[in-house]
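Next up: some structures, all given as structure tokens.
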Structure P
Amino acid sequence: MHLDTGPVRPGEELNLSSLADWLRGRIAGAERGITLQQFPSGHSNLTYLLQIDGIEYVLRRGPLGPVAPKAHDMGREFRVLQLVHPHFREAPNVFHLCEDPAVLGSVFFLMERRYGLILRDEIPPQLAKLPNYAERASKGFVDCLIRLHAIDISRTGLIALGKPEGFLERQVQGWADRWKRATTDDMPKMDRVIRWLIDHQPSSPAPTLVHNDYKLDNVMFMLSEDVMLSAHSAERIEIEAVLDWEMATVGDPLADLGLTLCYWAWVEAPQLRARGVPSLTSQPGWYTRDQFLQRYAEGSGRDLSQIGYYEVLGIFKLAVILQQIYYRFRRGQTQDARFQNFGDRVKGLVELADSLIEYPKMGKST
């Protein structure tokens, strides 16, 4: 058993016979059997580790039960990775896409297995023993986002992933529509947040590739023997892989930065602490919000004077994402007990977004 995988959760099993039949002729050795484990993280898409003829692959499929329109689009994520991987080594390579739901019940794809550390609820001992690991991991995390936003979307053809014109307006309207479809309780503060986002939209910088869910547990830190040997001299811990590309597009890079800061900088907000929203970056040594922004500004050359707007936008989007999951839980479309307190988390995020709008120095941490 791998340290980062475990047994398949009840109700989330795959039909290995059907999968083996489909893989025959596509992956050598599939006819001789498949070993299956599951990656335990993730609140929506399901991710599995396959072992076929001694080689490991990762399989991704959408969640069980009904999902929001255009959400969890595994076919799109496969095509995004096909386009991005040649220009950004941190994007894993992909191999096969199955769009026939008769095989496993939903669209799925296979991609390469990367090896490294994903940080979730606690610091792994391999990382904890490195000197200044929190600062060095912070640097690696920020620098990887800077590299992602530095890709020439015109020269690489990645501009085909979206329509940069009107990006912010579509973001606000699209996520507001998702909120309406997934609402379970009246929240006047959310209505006020949406109105403010519509009325205060800033001018966007030049468009870039946008990951749209860049956060600590969606990256894998490189921790090879080389990293261990250079632990005392390396300035940063590098990123081995960036995961979960289903929402990637091209548009305003500061929308990416704003969402990333929600997962990073606002974990100490009382509204979130009271509702048990965890984050490792609140521990000593990790970059503060201001250090994060300073390194990003210096590395990218972008003007961050309007970053407060993008932080509110990011918190708003995160609230909608959690609300969509909670909506499915309330309707009995998923039985996963992890989702039962998501309603409280959503309320905390809405309160946080609303409080940032009210203060003159909007978006400043305390």
Structure Q
Amino acid sequence: MKLNSSVIIAGKEYTDKSPPYIIGEVACAHQGDLEIAKLLIDAVVKSGADCVQLQIFNPAANMVPSSKLYKTLEKLKFSSSQWKYLVDYVRSVKIDLSLFIYDEPSLDLAANFQPDLIKLNSSELSNPKILEGAAKFGVPMTLGTGSSTYSEIKAAIKFVLDCGQKDLILMHGIQNFPTKLENLNINRISKLKRDFGGLIIYADHTDPNLELCSWIDLLAIGRGATFLEKHIILKREADKVDFEAALEPQEFERYVRNIRIANLALGLDDFDNLTAADLKYRKFQKKSIVAAQDLTKGTIIQQKHVKYLRVQSDEEGIAPIDFPKTVEGKKLKCHKRQFQQLFIDDLK
């Protein structure tokens, strides 16, 4: 049961070899205000991120009225026409759109907006109605696995695949407002990757007041994550909703820049296509077989005739490990001064 190793988002293909795909998560940081929501969208665009994520929810279809969050969500929710306004605005600023869905009415609403990605939280991991609806959406689907058991994750993947959705992207991360470093469990990304393949999203929710918040995602990339999600807020204040793990616009821009720059260091994953930098270092560092003393033409080369030294020559010589099969016992066809390299053409 393996997931697709590539997905198409807004007409562009993404694989493990692609630069990190960065999602700016607006969540409820708009505080129920359309103009703030627009400013947050603008900030995500300005940062150079790939995608903006809007979280659509219907409190009555999402949680019981006695929940502590219920009244808060009632104040934060947008109407269908307001959501259309925001979606149209995202399209006007030319950035990918992910819609984060929490319930069936919101899923139905999102179907009218044709997002580039559809996201479900781990709250829906064992919810067959939502899973099936999202799976048949016609766009890549991301599914949160946070605080789920292995059997729950495996069952959800099978269910989604059976519904016909092949472009499933698993998401790792939990939100504890904020999440402590020791609770990130980034190694779980490796497990998801190893067992299910596909592409992985890491959703970070560490304390934005810590310096590590701007680079901790690099560990997730090292473990196999290709997609990254980070919350954004206009101003991080305790009386604001979703402030605990969100970066302010300038911080978010710096975060995106850090990820883009650090990604350059990942480079190639093979050892046969050496870069110009590799060749330069090879010339500087590698040892070759050289003459231990002046050698006359016709000398039968033995170990005493050579040394293994760094030459830093433009022309690569014979590696020391090849002495027994390539050099030893061969006759020298020309004179060699002490410390000159030996080459294959010098021997017969």
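A short reminder: the numbers here are calculations on the coordinates, not readings from a lab. Being a predicted model, the structure only gives us computed values, none of them experimental. Cβ atoms are built from the backbone, for glycine too; each structure is taken alone.
As an exercise: FRET efficiency 1/(1 + (r/R0)^6) of positions 54 and 94 (r between Cβ atoms, R0 = 25 Å, to 0.05), calculated from one structure in P, Q, equals 0.95. Which structure is it? It must be structure Q, since only it matches.
Starting from the value -12500: which structure in P, Q was helix-only ellipticity at 222 nm (-39500 (n - 2.57) for each DSSP H run of 4 or more, over all residues; to 500) calculated from? So the calculation was done on P.
Calculating FRET efficiency 1/(1 + (r/R0)^6) of positions 126 and 158 (r between Cβ atoms, R0 = 41 Å, to 0.05) for structures P, Q picks out Q as the one with the greatest value. In this comparison of P, Q, the computed figure 40, 27, 20 for Cα extents along the principal axes in Å, for residues 110-197 alone is attributed to Q.
When FRET efficiency 1/(1 + (r/R0)^6) of positions 150 and 182 (r between Cβ atoms, R0 = 41 Å, to 0.05) is computed for each of P, Q, the one that comes out at 0.75 is P.
Highest-scoring entry among P, Q, by distance in nm of label points 7 Å out along Cα→Cβ at positions 166 and 222, is P.
Percent of Cα pairs over 26 Å apart computed as 53: which structure among P, Q? Source structure: P.
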